[in-house]
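Visitor: These notes open a run of structures that come right after.
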Structure 1
Amino acid sequence: MRSANQKRGTLYGIGVGPGDPELLTLKAARLLERIPVIFAASSSANEYSIAFEIIKEYVSDKRVERLPFPMTRDKEILEREWRSNALKVIEVLDQGKDAGFVTLGDPLTYSTFGYLLKTIRRIVPDVHVETVPGITSYHAAASRLNMVLAEAHETLLIVPGTEGAKTVRKAMESSDNVVILKVYRRFPEILEAVNKADACWQGAMISRCCLDGETIHLDLETLEGGTRPEYLSLMIVKRESGEGA
């Protein structure tokens, strides 16, 4: 527990980008070299953390603790684990030490850090937090594809694929450009929804962007719906206007 005169440490939510260590921001690298304790999310089934693999050269002399997050939709289990992990972080902060939580992509965009942050703030409302933005998977994917995400009057929607084709169709009806994250779980129906859209839609899928084993599919019609892609897979689909440059 923190004594009355002891200053609580700062929690840094650090986005480490999509996978390539060279896409780590200068600010993130500087903080990782300074912060004494680093937390990284991992599946409750193992201790492997992609975020940690990206930053390991910066934290070889640091205390690194992996926080297990279960892959489940059971709210009771999730809340129990979030609280358990939050208390581990708070314990370090109460010792007067700064702590960093590293996460793939950006900490405030479909990130485990968001759940951890809300849980910590419920327990310690006055905790001091600084968030360091990171390059998102879809920005990295667009750069690998040399694909413009949006320009001029166009709209852009970022949607999770976890709810399947209904969400995807709705997004395509209301936007010019759609990024579909986490397509692996409902891949067959998502692929069917995209391929059945009218001919003005063009798209691509990328898996393990900026990581070993990266694959890029430029023609979605050639993909087999029965084959589930890698966990880290997303699609970018665009409505082609047909106008000249």
Structure 2
Amino acid sequence: MMTISDPVACIAAAPASAGLFLDFDGVLADISSVSDGAVVRPAVPELLLRLNERLGRVAIISGRPVDYLHEMIPTEVDIVGLYGLEWRSNGVIRSLPEAEAWRDTIDSLTAVAVAQFGSAPVEHKGLSLTVHYRSDNGQAAAMSDWVEQQAAELGLEARAAKQSFELHPPIARNKGTAILDMADSLDPVVFVGDDLGDLPAFDGLDELASRGVTTFRVVVESDESPREMLDRADVIVSGPAGAEAMLRRLVESLG
């Protein structure tokens, strides 16, 4: 196990075996007040492309559908969408068959959510559903209750996310399982995240660390950063600009 305390220096010391995994919203894109407003920062795609050429593996692991990210992330870079229910590899998009079995349920539930809360805060992700209270914190309690009720009645899984609540098929996939699936033979492994949905990724890193892999938990800090994330961080950077600066420094360190 390496003992370098800086993830950039650690990756630069062994790029061919290094894994770099990143969330999207709040990391590679500035937070938007609307669900479909998050856009990758302009310099990031080229940085990802250059890192993908040098590192063992680079991938985006997001709660977003792959379709949302597909045009913003270079084809050469892998994407895991919906916490692992779908993915893009070598430009081809696939999904878990067992998740597809829930698509009609999610479609129907979306209509119920729109009737309950209006269309603006409801985000239909294909294989999952998110209701957002960013524009109206007063809706948080009602949305939480509704999500828990639907989860209990339909057998879905309820999850808390950034100023939102999500409903997922009851399939054991999250950002941690995604990292474990992709990190075989990689060392070091770095994950960059910013919110509660990224905590399972930290659990995945902990599992790798127990096997002797060098890992780094990087948190992109903002005014909305959960205390749980900050408490578990190995490294903290300031906002998506800080994450971009870290990627740039890594590219420069690799020559």
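Each value in this text was obtained by applying a stated rule to the coordinates, not by laboratory testing. No experiment lies behind these values; they were computed from the predicted model shown. Cβ atoms are built from the backbone, for glycine too; each structure is taken alone.
Visitor: Assign the value 24.4, calculated as mean count of other Cβ atoms within 10 Å over residues 97-104, to the correct structure from 1, 2. Please list the in-between numbers first.
Guide: Working: 1: 24.4; 2: 13.8.
Answer by label: 1.
Visitor: Assuming -0.36, -0.54, -0.64 is log10 I(q)/I(0) by the Debye sum over Cα atoms at q = 0.08, 0.10, 0.11 Å⁻¹ as calculated from a single structure, say which of 1, 2 it is.
Guide: Of the structures listed, the value fits 1.
Visitor: Given that helix-only ellipticity at 222 nm (-39500 (n - 2.57) for each DSSP H run of 4 or more, over all residues; to 500), derived from a single structure, equals -9000, which label among 1, 2 identifies that structure?
Guide: Here the read-out was taken from 1.
Visitor: Quick check for you: by distance in nm of label points 7 Å out along Cα→Cβ at positions 105 and 169, which of 1, 2 is greatest?
Guide: Max of distance in nm of label points 7 Å out along Cα→Cβ at positions 105 and 169: 1.
Visitor: On to the next question. Out of 1, 2, choose the structure whose coordinates give mean count of other Cβ atoms within 10 Å over residues 49-56 equal to 20.8 when calculated.
Guide: 1
Visitor: Comparing mean count of other Cβ atoms within 10 Å over residues 33-40 across 1, 2, which is largest?
Guide: Numbers: 1: 20.2; 2: 14.4.
When mean count of other Cβ atoms within 10 Å over residues 33-40 is computed for each of 1, 2, structure 1 gives the biggest number.
Visitor: May I pose another question? Here distance in nm of label points 7 Å out along Cα→Cβ at positions 81 and 153 was calculated and came to 2.8; which of the structures 1, 2 was it taken from?
Guide: Source structure for this number: 2.
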